[in-house]
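Each value in this text was obtained by applying a stated rule to the coordinates, not by laboratory testing. Given the structure is predicted, the values throughout are model-derived calculations rather than measurements. Cβ atoms are built from the backbone, for glycine too; each structure is taken alone.
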Structure P
Amino acid sequence: MDRKLPGPGAATPEADQLVRDVLAGDTEAFAGLVRLYESDLWRIAAVMLRDRGSTENMVQQAFMDAYAHLDQYRLGTDFGAWIRTVARNRLRKELRTASREDRRLAVYREQLAERLRAETPNPHDDGDLYLVALRGCREDLPERDAALIRMRYEKGWSFETIAARQGQTQEAVQRMISRIRVRLRACIEGKLSTT
């Protein structure tokens, strides 16, 4: 079924009726708003995020934001413009959070590398030996563990994103990655002690 959305600034009677219904207590009517505007929000998110899981998460978050602030929408105006603004605001927030997470992750990686180098039994090993040992140990990881490490440290995904992708809780993913890091450290120490 082709639906023609109103142009910019146009009133949106169908959306307005759904908003009235939701505000009157018919929470299931919100699904109608999702059906009307999901593809619009998806396009906004997909252009910036370029990752299906992140896009899906952002669209869901935007609809949750819209639902929480639905009483702020002015009936008789353009609901599409309003919800796209909600989505853009959510996207900006997600991108700021991701940028902060990337910076924290870079600092963490450097601190982890320094700590691992400091904990190795041979204080004279250099970074090249460490990197060779790390590569070797990563190659020895089971595929599932290697995939988790790639998602977290190469792609820079948050625990939340990885958890959504894996169908697990964020806490479970954090525990698994922590255990993998412990095994990697032991492996690196073993390789460096034999050089």
Structure Q
Amino acid sequence: MKLSCLIPLVALMVFAGACSHSGTKSEHVIIRTEIGDIHVALDLENAPVTSANFLRYVDAGLFDSTCFYRVVGKDNQPNDSVLIAVIQGGRYEEEESGGFPPVSHETTAMTGIRHRNGVISMARWTPGTATSEFFICVGNQPDLDFGGRRNPDGQGFAAFGKVIRGMKVVRRIHSLPAPEQYLGKPVLILEITRTAGR
């Protein structure tokens, strides 16, 4: 699922605030890459369908030996009038094989999780087609929210958590040369695992 899923490819409380409330149910995962770790808190309470979908790929080991393969930034979107800044990863060329069926689309209007700096979200084609491809926002990206202008259908993308440690790694990936939005050498994701650590 290419970021044409994303470009077009892939509660009113933002999750950053929700995370600070002890009542919010979350699950922590570590995205271990060849250049460092990214720690993410998934919002199980407000985005249960999308979070559960991501975790089933984690638990099945289907993110092991995958990659971050796409970088979208201000210098490589010549055909887009609405610019965004994200890195995208997932199973890439293996996306269509050996995975799970797509899940229903949880919009930001439903979850209250806005596309702010460090938020993780699902890439998709049409609503309800998200499977394993995900992206992380670099800076605030309101045009990826419900009603945003990036995707013509106006449904936005399904945000489901936030980076809590490792944005330095995210920014490093985002700084890599990607003249046509695809990295010449994708950044290897060694594994994604659950962690009890906070």
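Please state which of the structures P, Q yields 0.65 when FRET efficiency 1/(1 + (r/R0)^6) of positions 153 and 177 (r between Cβ atoms, R0 = 35 Å, to 0.05) is computed from it. That value comes from structure Q. In this comparison of P, Q, the computed figure -24500 for helix-only ellipticity at 222 nm (-39500 (n - 2.57) for each DSSP H run of 4 or more, over all residues; to 500) is attributed to P. For distance in nm of label points 7 Å out along Cα→Cβ at positions 73 and 113, the highest value in the series P, Q is held by structure P. To which of P, Q does the computed value 3.3 (distance in nm of label points 7 Å out along Cα→Cβ at positions 49 and 65) belong? That value comes from structure Q.
Among candidates P, Q, the computation of log10 I(q)/I(0) by the Debye sum over Cα atoms at q = 0.09, 0.17 Å⁻¹ that gave -0.27, -1.09 used structure Q. Across the set P, Q, mean count of other Cβ atoms within 10 Å over residues 57-64 reaches its highest value in structure P.
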